[in-house]
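Alright, structures below, take your time with them.
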Structure 1
Amino acid sequence: MYDEIARFIKERTDIQPVIGLILGSGLGDATEVIERPVFINYRDIPGFIDTTVEGHKGRFVVGEFKKKALIAMQGRFHYYEGYGMEQVILPVRAMRRLGVKTLIVTNSAGGVNPDFSPGDLMVIQDHINMTGVNPLRGRNADDLGPRFPDMTYAYDPGLRRLAFHKAKEMGISLRQGIYAMMPGPSYETPAEIAMLRKLGVDAVGMSTVPEVTAAVHAGMKVLGISCITNMAAGILDKPLTHEEVIETASKAAHLLTSLVFSLIQDL
């Protein structure tokens, strides 16, 4: 299936991407700076699935930026949508088949660290999978990666250093921390957030971990950046809404776009 999807995309563009982007809720408009864009709707790809979440356009954008060939996902698939983990990681494995070697993953996340504020950007240093499910479970795809992939440096240290270097050059304040994935779709309870704080978690969301795990398994270098769109349950005395997530992510999108595409120039 991965080969079939890659072949479908190749037939529609002469660009062979080496950099992949996954854009989270409210961050899809970051693709506006891509040159020579070709848009491919998920629903048109054989064997593919479509996203059902507001703020996710549900398409690939293949193009260039400063002569760097890339493919971006405007919207991802989530475990909470009812998809199996093998479906959630399908786009990442297809991107690897296309020749992608570096994956930049963004998401909208709730701030667990009380020192964070909505609108902050956080480089993911490491993650904790709280779903109880691993996307590599089952028969191993030996042609993609090893049965037991090492996750010590899931988020490439060199890419993280480059992110901080670029942020300093651009005058962008950048956080770093641990990201935890919860299965969703309900937001976490205050008790769950208190637990995550005790575990050393700085931000929480409902995505990213499966894609990163699949990318590392396939030998890709990964950089993850979270946009802190709200403070998690119990941090502030107010209810959480998806509308707030979309609104804050949209406001922070220009900073994240500037940082990501500045990084791409140096890859």
Structure 2
Amino acid sequence: MFFWLSKILSFLIAPLTWIYICLLLALFLRKNKLKKYFLIASVALFFIFTNAYISNFVLHAWETQAVPMKSLNKNYEAAIVLGGVSFWDHEINRIQFGRSSDRVFQALELYHLGYVKKIILVGGSGSINYPEDKESIEIKDYLMNLGYKSEDIIIESQSRNTHENAKYTKQVIDSLGMKGPYIMVTSGFHMKRAQLCFQKYGIESTPYSTDRYSGELIFDPGKIFIPNTGSIQAWDVYLHEILGLIIYYFKGYI
């Protein structure tokens, strides 16, 4: 139930959904005054959500900022890498990586340079249509095809959300007798919720943010006046995280 509810809420809080609803109301309402108000609202929302300067400012304040690799110690037992970075393309029968795959590749660099001994890939299926697609298994198979040692790539393949990421990862590391320390590798926008969920299960880790949506806070007229579709995505992930934190708080997950 919670899995399906999260999908519905994600749709309802999406910036494009708000703009679309305002435009529909402006088009179909009979009262001219209300039509005018909703038309103005749709234009205002479009300006806010496509404004790269505003989205950069908000995400810069929200994201857990990345740290230089050299600031880390070379003593981590494992990097915990959260999923949501890929999907299985059934048409061509191979894995496809998305933007957040930076999590995986940053973790591989930590592994190659000796900062971590093992990599824990976390995540099962987040798909409604293909519940049998287990992301961590697919990524491990991909890495093994590249020559990585099976024993160094640990998987957790049951979870469907961040709360379950922590719950089932706890079971995996306990079954293997792992004691840490750990480094958590996930997107900067997702790090706060991820850390709180894992701490709830007694898993402490050093945050290692990847896949940043924000950059330097510099004035750029182009970012203010030229609509940017990437800003809509940035707002989407930000609002999703805010909603996730609120729901997780009331459900006792954090």
Structure 3
Amino acid sequence: MPDEPLIRVENLRVSLADMTQKPLIGRAPRLEILKGLSFDIPRGAVVGIVGGSGSGKSTLGRTLIRLLEPTGGTIRFDGRDITHLDEAALRPMRRRMQMIFQDPMSSLNPRRRVAGIIAGPLRLHGLDRVSARVDEALDHVGLPRAFRNRYPHELSGGQRQRIGIARAIAMAPEFILADEIVSGLDVSSQAQVLNLLERLVKDLGLTLAFISHDLSVIRRLCTRVMVLQQGEIVENAATADVFDHPQAAYTRELLDAIPLPDPDQANWA
């Protein structure tokens, strides 16, 4: 079906062990993180997932690409139910769903050169043209091919994040999850990475879910915004509608907290 969303989520629930309450004997009680979420991610959309600390946004992201298994509900990717697929069945799907992590220093192997970092997943999935794909990925993210031989510690924070993006797009995925990937960068590097993502979405036909606590970043990049509060969706609409006509009190609180150059402009209602 041409109008079918790339991702469809229905009544998604995730509970994790609350290790802060673990008894001396027996299991720790379960803490419900996601509380029955239902939404679609259309093909080609750039969806911002935003919320404060503890809202469940990172848990949602990791569950979407099945790094976490749901407690209940369903996740469909391109029409296929992936909710409870085991790792063997998920493996062919992994190359279609990639993730860019928040901290490139912890997600990039410090003992491997850039070429090896990008090539690793390609070889794992048995893809051909590995060396050419590494060069193409570097081209896409605007880094010289000479960077193939560098180590992560020889790169700036923005360059390391570009390597994380290159590793993801080298797999030719349909969906990318980006989790707080500009939060540790300076303003100039943030703008460069956001411009890069915007171009890659257009050039490569990607669908992107972008997790952030920063609504100014979400406004710059995303076509839709999903606002989470304590594991529930309180707002899910086009970006312009969320910013110009927020429906939930929590959304208005988040918008009011955005630093503005002119305090007289802080009127979101």
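Laboratory data are not the source of any read-out in this text; all were calculated from the coordinates shown. Since the structure is predicted, the reported quantities are computational estimates derived from the model, not experimental observations. Cβ atoms are built from the backbone, for glycine too; each structure is taken alone.
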| Entry that produces 2.6 once distance in nm of label points 7 Å out along Cα→Cβ at positions 47 and 151 is calculated, selected from 1, 2, 3 | 1
| field | mean count of other Cβ atoms within 10 Å over residues 79-86 from the coordinates reads 13.2; which among 1, 2, 3 | value | 3
| remark: With Rg and Dmax of the Cα atoms in Å computed for every candidate in 1, 2, 3, 20.4, 68 is reproduced by structure 2
